[in-house]
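Here, each number is a calculation from the coordinates, and none is a lab measurement. None of the values given here were measured: they were computed from a predicted structure.
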Structure I
């Protein structure tokens, strides 16, 4: 039985911040350096410093590059570095999953294949050190991989510089990773003005790959707390908080709430319903379903059911009224019990296939994506 961890991203998350929180929670810097030194890459150094912001004390981790010119790497290059690093059991596998998730998200955004994705910032040495360092830190703390949970992720606002130029915040890769994982969003520390980038693609890939998402700590007791600070100093503590302790018995299961929107229709055409479903999913609905009804005046009808996150309830209800003949809708908030799920890409003799992995009671239940199988079959 290993320890459990809850990552509280109250003002955002980055790879450096997660590393700092692990060091602050009890990981020894020399142990972390020793594990990372086994990676077949050079030209980097890892330091820690004590930080105090707005009354909170913690640790800032800094990965500095001794050589500023970084070559761009493809996924295969990064995976080769990870697999050659003599890393502890479970660390290399999960580091590969993190970068595979990133590559898949980047490929989707840029309309290319996973093999052709060229990592820029994410493929640099400091990003590799961040990802592997976070996983090594969790291993050194004795964390059970199935007992990692996280709060929602604040997305931020404004613009961020990248190898592709100025990009809107959240960065497209961050947004795609959050969308795929169904990760809840958290309100930013301020509602006025641009906050800048709060959750980086590296942190989003780590948390959506490793963690379930919960509204609060899923721990029976807390043995240590770590605060990891970022390099920016905004008008709030720029930190992520790590709680380490014993897990509740729920394990891979988490509770949350969704809003359900319903309406009965007896005059909708199939074309109208299909169009409405497309618009609702584009608007952020978690699910849209139609069921047959026998209605008054002996008319065949349809029950429209839409699921969404509670903050989206009003907006999704308005979309139902906009795109169907409904004169009114019913809304209710319902409890949901969901299993932790992750997404990865596997290599087959016919090509790459994305799979969804359901984590349940220490088991991994894997299902391939239909679209990928159909593409390969064709």
Structure II
């Protein structure tokens, strides 16, 4: 959670909105009301607008909501059968609010209605990038199973252990805690769905693991009812877990942020990418410097170039080079298009090889007049 929140990815925002929606939906299950329904719908709509995988969370929450509803009615002697009428209006408001809020963002404030159609259409034409297929147990191995890399042990098993203890307390103590039931079912359902999908990347676990972290925290809601020995053991486990996770987070987000020894550094970004961004800003700040835009990017799988080029106004993306790019000040070419760009730009641009991701290069072509201006300024 700490490692992936240090970078710009959609899953960080998705996790934020999912946790807000999770709390609102659970509250709606216990106390149906129009206000909570609208809040739930807004959060779910923002999830939809953030990433299409929000649908997996909806599928995971449905059985959790159903079990919480059944549990609540089973414990309420005043209701011999579930009173579904109380939920009809809130459910309708939730669906309408979700649809409107998602539609607003997909259509750029209802100015481009085609965006709404594309948002729905994506579920019928959705394709994943090849090369990320992994086995069923990938996520459990990544998060729970201890791994040693150059003397450092990586695991988040303590969070999983606390989550299991929270569920065990709920079962043994027979304490009706709907939050524990909701989080436990939602966490398990998330893991099952994601594990059954062949396409797997570590950051897809951010939403399910946030559920697990909350569930682990609920173990301490039983703290006042425990014996002294159990309190001591639980406190010791908490302190050990906090110390271990803090140390691991420092390693992951610090000097090992882009190191292959870090299991969370999935195809880590090269340090060259950040250096290129700084150098481009230095070029732009030179006295009498030619404009650096528009910038061209040639090829596929160029992430995270869009992030490092975000401060430049005009950027064009082409799968293959075209004659029109020969006048552009700066061009980035992915390895598959390097030879074609060499043939097209040899007379007009200076070739500067750089790194983009682990074992993935990118070639920067700088127009000759800008390169000469930089060299003159650099030697003065």
Structure III
């Protein structure tokens, strides 16, 4: 690997910041302490700071030369509402809160790059360092955009990166097109007529109707959707009844829909509502249907994805840059990619062997209570950010 020596030397100090953030996790839109730490470090290094965008977001501004060109580099800052199992020294000090997705590490990698930019501005343009709140369900990217992120800080393109457990450290993955799915939630309430379970003919039982719907929804995936298009309908909750001898008045279904395109999502929503209402009507009942669209699909721009791939290859070699396997997980960086060209890449986090003694049971996977970010990624991720920036402004080609 062709790491920047200065970043390797600075990595232990940045790792200490990362572990401090891990020990003090904050949930979406409450990242006040985290934002304070980030802003303090940027200010200490002489980087201009803008705060409060998207509630707790921080934007660092690094200018060099005379060019009016600019790009954005994004890291998320928030933690998850879950209990940590790890017992090492930097484990979460807050019950029910944990950095189980590595956003502390994402913040650290971008801080490491920021420190380097502060002293080695080997480019002609402006880099906006975007420290974003509330990726874990809050839509912090959307809120920063609403607050004028791209108007106050005009940029040609924006780049993001997520650690990916299970792959050997020293590898990257990036691809053009859809790499993460849209995230959507539905809720269906079937209204019947309750009665005695021994006399079902006097009632309108919503439970078998719900069962019919659950089965029928899968025909949307197998018979309405093109086989080459990706889509998932998962009914994950069924709530009905309070006693074994009582037919309930109503039954509620909830779950998630994931797709890689808005067109497929539109079709699934339409068909789900039709099936729900007509199935209920066939049994003499009514139902309500609601689908809430959360994050859109994350779709990488072709030019920016290839540009990032070339930069990665220059650092770790062609053989260590793979194609992203699209995942049905969701990511709110998608909002930024809807507004600007750019790409969202994966950096391998290893198999978990980096964890110190005292970690809990289970794999070192994302959203797992035994997860921990691999600090050996800090100089590698920061080198990528620096080389990407230098190459971007050195290319002489503006993104459109």
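When Cα extents along the principal axes in Å is computed for each of I, II, III, which one produces 80, 48, 40? Numbers along the way, then the final one.
Details: I: 77, 52, 44; II: 84, 54, 39; III: 80, 48, 40.
Derived from III, not from the others.
Say we calculate relative contact order in percent (Cα under 8 Å, 6 or more apart) for every structure; which of I, II, III gives the highest result?
On the way: I: 20; II: 14; III: 24.
The maximum falls on structure III.
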